[in-house]
Structure formats: structure tokens, C-alpha cells
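Every number in this text was worked out from the coordinates using simple rules, so none of it is lab data. Keep in mind it's a predicted model, so treat the numbers as computed, not measured. Cβ atoms are built from the backbone, for glycine too; each structure is taken alone.
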Structure I
Amino acid sequence: MRTEWNLLTGSEAIVSLIVITALYFVSLYSYLLFHTLVEMTIIIIAVMLFMITCFSRKTTRNNYMLFLGISYLFIAIIELFHALAYKGIEVFPAQDADLPTQLWIGTRYLEAATFLIAPMIMKKELKAYSTLGIYAIITTILLVSIFSNNFPACYIEDTGLTTFKIYS
């Protein structure tokens, strides 16, 4: 049995190189713009993953992918809060660098938990609406804990990253 690797074609490689180069120059011009573009790309990809897995769930019957797709909808939601909370965007009043850092850590925790749980879902029946509900509850609890200052501090002005953030 022969395995083929699908590498980028010449035109795809050129487009990728152009995009990476453009992002590099954007980062030199404005890191805030660069960060926002990258975050929005991540959010769009995550929402697309959700949509593809949900719309194809009856034909593919792949619980692993459905579970990841559902989880990435909620990861995208927290990622959006992170992008809007980034210092300089000023969507949330009286914010410092701790809020976007907490949201970033919360997103990574949700993502890590998803990848730990996902292999256990592969052979089991997955109820999509129940999974949506569970993720909605978890995401709500996570966001409430962050915005109500019950989540551990991740960044302290004039001090830097906290031990919690470093070990996380």
C-alpha cells in the first residue's frame, strides 16, 4: 500500500508565503492589528469546523469530529472575548493585560480538556444537543469566573506573568 503526501502545490506555496510575509509586515506596522487579524482567522476557522462537522454529522457519523466541532464553537466564543479584551482594543472598561491573558488561559484549558476527553467519545454515542448544552454551561461558568475576578490572576501590571500563568 502506497502512502501519498499531499504537499502544497506551487501556487498554494506562493500564496502561503505571500500571506505570511504580509502578516510579518503588518506586525511591524501594528502589533494590535496583527494580533486581531490572527485571532479573527482562528475564530473563523473554529466556527467553520463547527459548521462542517454539524452539517455533515448524519453522513459521516464520526463522534470524535462532531465532539471537536462542537467544542470549537465554544473555544471560538472565548477566543472572541480574548480578542476584544486585548489591551488597546478597549471594548471592556477599566481593563488591564490580565483580562485577555485569563481569557487566553481559559481557552487553552477548555481546548486541552476537549482533547483529553475526545478519544473517550470515539466509540460512544454522542448526543449533539446535550454536548452543546454542556459546553454552553462550562463556557458560561468559565466566562463568569473570569469577569467576576474569581479566576486566578495571570498577569500583574509592573510585575509580569504570575506563577499560575507560567505553570499553566
Structure II
Amino acid sequence: MHIRLISILVLTASLAFPLRAAELMLAPGITSEGETTANISLAFDWNQRWFESETGHLGGYWNVAYTWWEAGRFGSDEHSVSFSPVLIYRFNTDGWQPFVEGGIGAAYFSDDHVGDRRLGSQAQFEDRFAVGVQLSERDALRLRVIHYSNAGLEDPNQGINSWSIVYSRKF
């Protein structure tokens, strides 16, 4: 019930941004424990550039996401929604443009366990890092890892990692 309400709020918030500025991200993945994940998210570019140089520039985006988590020994699939500000450094190159990105956000899970991990609470911090390449003006690929943890605010705090290959397309 809570996850549905939060999903509705996240969707409503995402609609407040202009759709033409959105980037759809699809990310099949696997956890550090071997369970499958599937993530879909929308990214909204900040349209800002900092530290511009011959090497590249720093920018960022807001990310709103839903993730499905395969059941482990606890016996049920889980779901999460998350919201993260993400910094991205884009390198200046001809052709494909490499980039690195990282961010820290918040996530809410449908239960306090995922797969074989006990998270200690449904509210989690979301730390992310990715390396990627901009293939065209609209398409990009990333290799991303996201770590979820409650930062020791609740016991147990086993945390979980999700590794994904992310395809994104700008509208």
C-alpha cells in the first residue's frame, strides 16, 4: 500500500517537469547476491554547465526511478522507488562522448529485505556511480552500480548493491 502511494507521488512529481526535457532510462541488472533487477527511470537535465574547460564540463540531472527486485530466500519480489540528484562530468571528444557520474539520493522499499539481504528499514540511502558513453545526441549507454544502505540508522544494515547496464534515450 505504501509503495503504491509513493509511486503515485513520484509519478506526479515527474510530470511537473517538461516531458521534452526528459531522458528515459532502462536498466536490467543483477544484485551482489545474484538476484535479477529491472529499473526504469526518468532523468531531468539541470541545463547547467560548471567548470568548463578543454577537457569537458560538469552538469547534472534529477533522477526518479522504480526498481523491481527478484525474490531471494525471503520468498517475495520487492519494489523500490527512488529520487536522486546526479552529477555528471562529460568529456569533450569528437564522436562518442564518454562521461562519469555519481550521486546520493533516497529510496523507499516495499519491505525491509531484498533478496537475501536484511536492510533494517524500508527507507534507504542510494549511492550511485556510473561510467558511460553518449552514442548520439539522444542515446547513451552506462555501466552503473547503486548501493542501498540505511547508513547504520537501523539494525541490521546489510545493504545491497545493484549492477546494471543502462540504455537511455532523450525525448
Across I, II, Cα Rg over 2.2 N^0.38 Å, for residues 72-119 alone reaches its greatest value in structure II
Test item: Kirkwood radius over Cα pairs in Å calculated as 18.2, pick one of I, II: I
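State the single structure among I, II that was used to calculate helix-only ellipticity at 222 nm (-39500 (n - 2.57) for each DSSP H run of 4 or more, over all residues; to 500), giving -2500.
Clearly, the read-out refers to II.
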Upon calculation of distance in nm of label points 7 Å out along Cα→Cβ at positions 64 and 128 from the atomic coordinates, which of the structures I, II produces 1.4? II
Say we calculate mean count of other Cβ atoms within 10 Å over residues 24-31 for every structure; which of I, II gives the highest result? II
